[in-house]
Structure P
Amino acid sequence: MKPHLISRDNLKNNSFMITKHSDPSFPKVWHYHPELELVLTLKSTGTRFVGDSIKKFNESDLVLIGENVPHMWINDDCYFEPNSDLIAEDIVIHFREEFLGKDFFKTKEMKPISLLLTKSKYGIKFNNTPVKVLKKIEGISALNGFKRTIELLTILNILAKHKNYEILSSQGYIKTFNKTKNITLDNTYEYIFENFNKHISLTDVANVANMNPSAFSRYFKRVNRKPFSRYLNEVRIGYACNQLIEQKGNITSICYDSGFNNISNFNRQFKNITQKSPSEYLREYIQVN
């Protein structure tokens, strides 16, 4: 399913936008937009889609989604039963990264928030979020002007220092890939994304980076906090997830299109990275659409 671009032209006249939804269910729309999105689920349960991540959500679920990352919240079946009195309720804050000026988050004082926004490009789920943060998000709409802006910065600053979180979408999800400002890494990532569905060795990529394989392996692991082989598999599986979601072929054809040489290794790596088999992943997606 192709994601839809959602336009929020009214943000041109506002620094950021706060919306509280209270409906029988959340909209079934797989979409993306240039604004970042901070979502606090107040009442509801279901399945959350962020990039190629498919996970359950519950009340007090707090997620930060970066710009142009496709996402969707789907309620459990009980929300669609006849005469259901269940309510899906959340608070959503939309803002552009430059909402306080192009270079505001580049200042030294804003570095923690800047790093948070960088990580949000794959979606962040905050675990065991302090109650004071949830209360601030619930109360921010009652504030105006300067106080509202300071409160948003305070919320982002607390979340930037919160250590218990998980990255949702894999680095291999093609639509969320963004270039870095490191030429060596840019060239390396570009080579990987152009050739991931072919045979790629550590030596091949090291040559692109103009480094010997051993040095490159250490460098890559230090920067990405994972070995090159793991990163390559994440790219391939991220692509496979995207193909499955958009129904670009059957599991076997997608296995080979993603760069794997046999179905058993594909199934093993898929489950290792997504905690689901390809068929389970596809079935879970289809069940909520």
Structure Q
Amino acid sequence: MDFLKTSVQEFIELGLAKHQEYSEAKPFPNIYFDDFFNPDMLREVLAEFPELGDKPGDIHYANPNESKYASKGESRFGPKTLEFAHFLNSEPFLEFLQNLTGIKETLIPDPYFEGGGFHQIKPGGFLKLHVDFHRHRRMNLDRRINVLVYLNENWQDEWGGHFELWERDKSRSVVRIAPYFNRMAIFSTTDYSWHGHPDPLNCPPERSRRSLATYYYTNGRPADEISEANRKRITTTFMARKGQDSASMTFFNGAVNLANDLLPPLLVRTIKKFRNK
């Protein structure tokens, strides 16, 4: 079964056709596509989506910044998901992304799915505003593009779970993207690409917000995308919304940022693993 609803050549050319829309989008380069993949194929991926948190290898982020679950590497992928994830890391998809984003450096996929893979947010869960880690800890490459494929059939707007993109000065939300089934969101990651799902999820107990995330890297990047001080940062940077998020979040982030400034990367990773139970 083909993943795409078009030919590979038409798919690659779509990237070129959408480049201007992507590059000129506010508050930073981004785009989303609806009904993008073959829906029957994507339902097979959804059928393989596990209940995260009930296996020893699952990751549970539980702190003032985030309440979410994630898979580790390919460990929780079924055969159809594995096939789909490998397609998202394939040459045709990379060509599409290269055309869409206009990035001049060669895009490199992540075979380790570091921070990617299956993501699940359960009722009451959230992911506060943040910018992503900038450097892949194993490949030592620069993170440039995030791709999010949503897997939530019959999603209701009142349940929340919208993906938000915020102004560079962190003053307001500019884009809100509901996590509908077969919707793909793509955006560039920089020092100022503030985004998240900051408000608690309000879906029924039997539902959750499910997605598959893949990230893309280059060897080097434009200097104006990221400060020299943050260029090698391997942890996520969170931000509390003024008057909306708790004081404990501000205190927690102050401690984490201090650790990033003062401690060796290996020790920071150890602390991060300890707090993400």
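The numbers here are math on the coordinates, done by the rules we state, and not lab data. The model shown is predicted, which means the values in this text are computed figures rather than measured ones. Cβ atoms are built from the backbone, for glycine too; each structure is taken alone.
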#### Entry: For 14.5 (mean count of other Cβ atoms within 10 Å over residues 95-102, calculated) the corresponding structure among P, Q
P
### Task
For the read-out Cα Rg over 2.2 N^0.38 Å, for residues 15-134 alone, a value of 1.19 was computed from one structure; give its label from P, Q.
Q
### Query
From P, Q, which structure was P(r) over Cα pairs in 10 Å bins from 0, in percent, for residues 55-206 alone = 10, 36, 41, 13, 0 calculated on?
Q
### Message
Matching task: -7500 is the computed value of helix-only ellipticity at 222 nm (-39500 (n - 2.57) for each DSSP H run of 4 or more, over all residues; to 500). Pick the structure from P, Q.
### Response
Q
### Message
Quick check: 13.9 is what I get for mean projected area of the Cα convex hull in nm², calculated from one of P, Q. Which structure matches?
### Response
Q
### Summary
Ranked by relative contact order in percent (Cα under 8 Å, 6 or more apart), the structure on top of P, Q with the greatest value is Q
